[in-house]
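Pasting the structures here.
Rule-based calculations on the coordinates, nothing more; no lab input. Everything quoted here is computed from the prediction, not taken from an experiment. Cβ atoms are built from the backbone, for glycine too; each structure is taken alone.
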Structure I
Amino acid sequence: MKTYSQKGSEISREWWVIDASTLPLGKLAVVIADKLMGKSKVTYTPHIDNGDYVVVTNAKNIVVTGSKMTDKKYYRHSGFPGGLTELKLEEVIEKDPSLAIREAVKGMLPKNKLAADRLARLRIFEGAEHAHTAQNPKEIK
């Protein structure tokens, strides 16, 4: 029996929609990363990007456990001395709630050449409405 290896011409992508207010942030990121990588498909091949599109709704209503709203911090550096900026999770959600989800999913993806293309298939919306109804996305329960 030979090991199956998917070819680029055999890729078929589906659309999925998930509500961010149903799961905690970490578990939500695991489900999204799994769909973006295509690991739930029987045709999964590590070196081929055969993942699906994921639409996330209600990003404004992210659920976290414990005191992560005040304790979890996001850092960025300008490259200049003293250029470290620190934001709490509650500040990030006020400013741009999609950033918290995107960073969580980015951390769950493998760090390779396929990561940017996989992350580009993630669409995040603050409210319950999204612009991808024409693609007939299936709901992730």
Structure II
Amino acid sequence: MVAKVALGLILLSGVAHALPATVDYIIDGDTFGATVVMAPDISADVRVRIINVDTPEIHGNCTSEINAAYRAKERIAQLIPVGSVVELSEIKDDKYLGRIDARVRDGSGHDIGAILTSEKLGRAYNGGRRASWCDMPHK
């Protein structure tokens, strides 16, 4: 029950302004775990999916996708290492329980999704069906 209330508070808070979050772990190139601070004494642990980028899947459908997924995961770990504070904005509920979708900026204000896209480790994503990574050449 506490998790549902905390997630509801995060979603309501994200409408008005950005929230700080501390990166706890990296899942893959576009998803990580974080502790979101909603007020001085209120925080919640959530998984965050970066809304404006799609990266290859670790459990992908072909070797090139899997290799590209590990490169994206390594890069996000460099951009927002465990323990770093990021800013979450445009926060939305996600299709998976306990996960939110958000635009993510590092401590200097750089848009993490945009960086991954510009470095060809991911592609722009605005929702909907994603194209296969196995049909595309990768670095």
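Descriptive notes on the structure:
- For semi-axes √(5λ) of the Cα gyration tensor in Å, for residues 29-100 alone computed as 25, 14, 9, the structure of I, II it came from: II
- Structure from which 16.8, 59 was derived, Rg and Dmax of the Cα atoms in Å, options I, II: I
- Mean count of other Cβ atoms within 10 Å over residues 93-100 - structure with the largest value, from I, II: I
- Relative contact order in percent (Cα under 8 Å, 6 or more apart) - structure with the largest value, from I, II: I
- Read-out distance in nm of label points 7 Å out along Cα→Cβ at positions 45 and 69, computed value 4.7, structure in I, II: I
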